[in-house]
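What follows draws every value from the coordinates through simple rules; no lab data is involved. None of these values were measured; they are calculated from a predicted model. Cβ atoms are built from the backbone, for glycine too; each structure is taken alone.
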Structure I
Amino acid sequence: INTRDDLARIGVEVPQQLASLFIMDSAEINRITSDAKPLTDFYPKRLGDEAAEDPAIHAFTGTYMRANDAARRFVTSSLIQQTFPDEITNAQLEPFFAIREMRYRTLIEGINWLEALDVNLRGSQLREPVLEYLDSNSFRVALAKRAADDLQQPPVEVLSDLTADAVAARNYQKAIQLLESKRARSTPASDDIYLLTYLYCLTGEVASAEGIANSWQDRNRPYAKWLWGKLQTEYGFHPPND
């Protein structure tokens, strides 16, 4: 059994992430339930799928996802002070709570995946959140690598997962090569083109990014405006003309 690898597969890659799993302790539970009457009925579907559609639930849970407040509650919790080592409670935890908040907002609010990806790539060295935003995970990557099996030209079906793995490893040149291979061998998806444009800018190849963006007709995705603005501000990228 390899505990480190097993935890990494479920998204806990470094000890600080254990801290970012914190929601509340008993004192907070007592506070928010002090006026609640105990359940007296038998209603097994009280907690069900439909609850996720209730905006009031998200308004309530969202307050516990705010990164700065969550980090403060963690370090001031008497339970945490008694159970967690100083190496954790004294660490810089805000970035990990920020990543948790971003993942929550992406799931609930549907914020654009490129923005979330950018936050994770710049703010941490974590792999699993990056794989998640690229619609992959460690299990899929392992299967893709097995299918590729050091072939000179991996099957096109596994290129998306291999690309996600390269991005998660911050190997942007390899990710670009895989995306270009996929583009040459199949009809690219819009998300592939936006990702390729973004990666070209990250590696300083702005002219290549502009060429890719100008060659693509589907430029009206909800996150396109955000991407063009970001790349223009940070890299001098010239957005395509509509």
Structure II
Amino acid sequence: MKRFNPILIISTIYLMWSCTGNSNTLSQDSDKIEFRKSEAMVDESFMRRWEFLLPQEGSKAKDFTLETDKAETFNLYKELKKGKPVLLINGSYTCDISRQNLPQVNQISKQFESKIKTVLIHTVEAHPKDAVSPYSLEEKIWPSKSNIRDNAEANQPLTYSDRKELTMKWKHEFDIDPEILIDAAKNDYWADYGQAPNMAFLIDADGTILSRQIFFEINHLIAKINEIVL
């Protein structure tokens, strides 16, 4: 009788899981927001670590299901089946970098509305005024001067309901145009897609990652989008 290697079987199951997504179960309002520091934030070489943490261009994007700002459900693979590429951009209310980029996010969303689906994912707060920043090398509260200047301070949400409320505040205060997805209480999207504060991924309709950015940059994205839709 042929004997099977249990380690090989477990490895195969893990690879299948990593490609198809781990769960389509949505977070509940009462779920506690889990804190975890970005794995890149070990020392000053964090940009190089993010290069490895972000999914690579040419690889298949991992599936996920998240709640939207309209209390609906967004599933990546179902969206891709509609035949249009998807642009994923993440940020947070207290991320000064993503806030500065919001006008350009709105621009790209409107400019290519008929060609691609643009979504903004609300992930873990970058500079909460009451908690350690996930991007602090020294694991301390890291206030942003521009947040104070722009009156854009907020606490780190304690529950999923708190995060949803902050999402709506973010949307209305800064006139965000694209649909907003709300990351799970366990920060699944953020953890799986690279753990940086303002990433961008252009995903083809077949699920292939065409472009990835540690930090959103509009000119490169527009050039890449034009390559595939014109």
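Quick check: 17.7 is what I get for mean projected area of the Cα convex hull in nm², calculated from one of I, II. Which structure matches? Source structure: I.
For structures I, II, calculate mean count of other Cβ atoms within 10 Å over residues 147-154 and state which one comes out highest.
Of structures I, II, the maximum of mean count of other Cβ atoms within 10 Å over residues 147-154 occurs in II.
The value 14 for relative contact order in percent (Cα under 8 Å, 6 or more apart) was derived from one model only; which of I, II is it? Clearly, the read-out refers to I.
Please state which of the structures I, II yields 1.05 when Rg/Rh (Cα atoms, Kirkwood Rh), for residues 67-106 alone is computed from it. Here the read-out was taken from II.
So helix-only ellipticity at 222 nm (-39500 (n - 2.57) for each DSSP H run of 4 or more, over all residues; to 500), computed for just one structure, reads -10500; which one of I, II is that? Don't skip to the answer; put the middle values down first.
Numbers: I: -18000; II: -10500.
Comparing all candidates, it corresponds to II.
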